[in-house]
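**Q** Multiple structures follow.
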Structure I
Amino acid sequence: MKRQLQLFASLILILFAFSACENDDDKPADLLPGYEKPGVLIVNEGNFGSGNGSLSWYNTQSQEISKNIFESGNESRKISASIQSVTWYKNTAYLLCNKADKIEVVNEKTYQALQAPIEDEQLVSPRYFAGINNKGFVTVWGAFDENYTLPESKVAVIDLENHSIKKFIDVPSGPEGIIALNDKIYIANSYTDIVTIIDPSTEAIVKKLKTNTSPKHFAVDKNGQLWVISTGGFAGGTPQLQRINPETDEIEHSIDLAGTQATGNMAINGSKDKIYFLGAEAYPSTTTHLFAVDITATEGPETSLLSGENYYGLGIAPNSGDIYIADSNNYQGEGSVLIFNASGEAKNTIASGVLPNSFLFKF
């Protein structure tokens, strides 16, 4: 009987050890050490050419902010760049660094660099990233010419198995926002009136969709429809929101945003039925406005939800609907993040880094 009890106890210990190992191996990635849920990644662009871009992490439970998390994860190595954007894709964060003309590839949880930066002589002013089927597509402005136009605009195709650039695709001028949807890549060519559509399997352009002037960024609504915001800046058009059917790649609805001075900065709420966007008053005014429009609307908003100074970036928390606005501090020193509830009531103000421009949410 004693021997049976010893065997039983040994079996329990073995099972416990196996279970512990199994649980550790299967532990969800979001619970691994690092910058965990719930929290917000704040992208601080930095002054152009000054190399002082940075990343901050805001813990929404403790309301504590950790600054310079890239340096913390990389033995004090600095990014030494302006950060145009950050995209999370398959547990990896892609930092698109303008002016330094590189892409940092880092662990999304710890912000440790996974390799040397991606660099190429044609990777001049990378802007935004979209991933699909182990490929990354990056909008690249290229260098300005003497007329301050962008004749060398491209999309870089990156092999995400080895993080090398496979090729560059020539696209219309000023490629900005990019999104993967319905097994296609959509690019807003902001110096034109074109949205370029690429087949990611063939890496070829399949359509150039004529939209309103100066398309900037995209959002996908609860019905799977694609929205693009245009500032109207190219050739002096009127700002608009336009809905694209991703099945037909045709524009099915437009909302006129006349009078809002839309900047092209947009975000959609967690239920994906309301689009928020920023509008800036004409220079030298620094007053900016936050507008909201329902996806069922036929007309643009008549009044703004919020107004303030130096609004530069925008994000909507998908769980709470809280509104995050990046305050540029008029490009003087560190900026801040203004947090409001969904009704526009102030909740908190956070000191971030130099020129905060966007937010990624983890809840």
Structure II
Amino acid sequence: MKVLFIVQGEGRGHLTQAITLEEILRRNGHEVVEVLVGKSNTRRLPGFFNRSIQAPVKRFLSPNFLPTPANKRVSMSRSIAYNLIQVPAYLRSICYIHRRIHETDADLVINFYELLTGLTYLFFRPSVPQISVGHQYLFLHHDFEFPQKNPVSLLMLRFFTRLTCIGAKEKLALSFRPMETDEEAHIRVVPPLLRREVLCCEAASGEYVHGYMVNAGFGESISQWHEQHPEVPLHFFWDKPDEPEVCRMDETLSFHQLDDEKFLRYMSSCRAYATTAGFESVCEAMYLGKPLLMVPAHIEQDCNAYDAARGGAGIISDSFEVDRLLEFAQSEYQPEENFRSWVRSCEWRLLNCIETAEGIGFINDYKLIYE
């Protein structure tokens, strides 16, 4: 089966999921013919993605969320205004996606939460079946439990999520824990797509705190905490432009440019992990048995943090209160062994969903008859 990936380029989660799924598909006799990645003028594609993905990568301009002037949480007003101005460019991207679906001769499109994929299927209705993959599809599941947050924000999150999966035969919702299939919404719950390097990683317990922030504005609050606690070693990752590979502030505080191999190396040996609550890195920390401090940067991460905290993986805060994290790590945290078993069942569960999705078998049989 020939598969085309379309990936939202925001953050690192969807990118590492695409790398992992490509490896799984290739290992099981399928071919990923091309990877289309949404880009923006405010973020760059991390170098680890081009180094790790095997299929040809092509870019297209895609909507993204802009941070507040402090560069911490997402600003909805700035994001809406910016993306409205870019509508003509997004329409060209939709036409480009439609053209690549047909020119690659793909049997299947796998969409990693890219909005313009859903709009392509809305406007052009390609005959090639689509499967949408992402933890966000759990927000459409009838049994998902939401945090007590702004109802309008939650409504907009669910609406946006529905737009990304227009035309999808199946929605594969990556989840911290097993849940029943939502037949009415065509949502199958599957384990997180963690890289083989994570699954094979040997965890150790070091002295430093590891961290990742999707918006570099959080660096100021981390520096402020560090001034009060200079004895605690901190290694944080960001994707701040025009900064060196390692920005060493002093002997115990360093900011690193995002690099997946280096990120995992620091994750595996840290004492605890502080993050803006992106799904992927939360799962990696849970798998490696690292206590979590989650500081959500937008409503989606609010939901991730609430879901993870319900299972005892970590604590939630409005700022990087590393002292609270260290106290939690010492007195309350217990690793969740069932989570590791759930993650390790990912490959066969995903393959079963992909290979048995409605319509895909028919297309393969059709090609065999006429080729």
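**Q** I, II: which one has P(r) over Cα pairs in 20 Å bins from 0, in percent, as calculated, at 29, 59, 11, 0?
**A** II
**Q** Out of I, II, which has the highest value for distance in nm of label points 7 Å out along Cα→Cβ at positions 107 and 315?
**A** II
**Q** As an exercise: helix-only ellipticity at 222 nm (-39500 (n - 2.57) for each DSSP H run of 4 or more, over all residues; to 500), calculated from one structure in I, II, equals -12500. Which structure is it?
**A** Details: I: -2500; II: -12500.
Label of the source structure: II.
**Q** When you work out mean count of other Cβ atoms within 10 Å over residues 123-130 for each of the structures I, II, which one comes out largest? If you can, show how the numbers build up before the last one.
**A** Numbers: I: 22.2; II: 16.5.
When mean count of other Cβ atoms within 10 Å over residues 123-130 is calculated for I, II, structure I comes out on top.
**Q** Match the computed value 15 of relative contact order in percent (Cα under 8 Å, 6 or more apart) to one of the structures I, II, and report its label.
**A** II
A short reminder: the numbers here are calculations on the coordinates, not readings from a lab. Computed from a prediction, not measured in an experiment: that's the story for all the values here. Cβ atoms are built from the backbone, for glycine too; each structure is taken alone.
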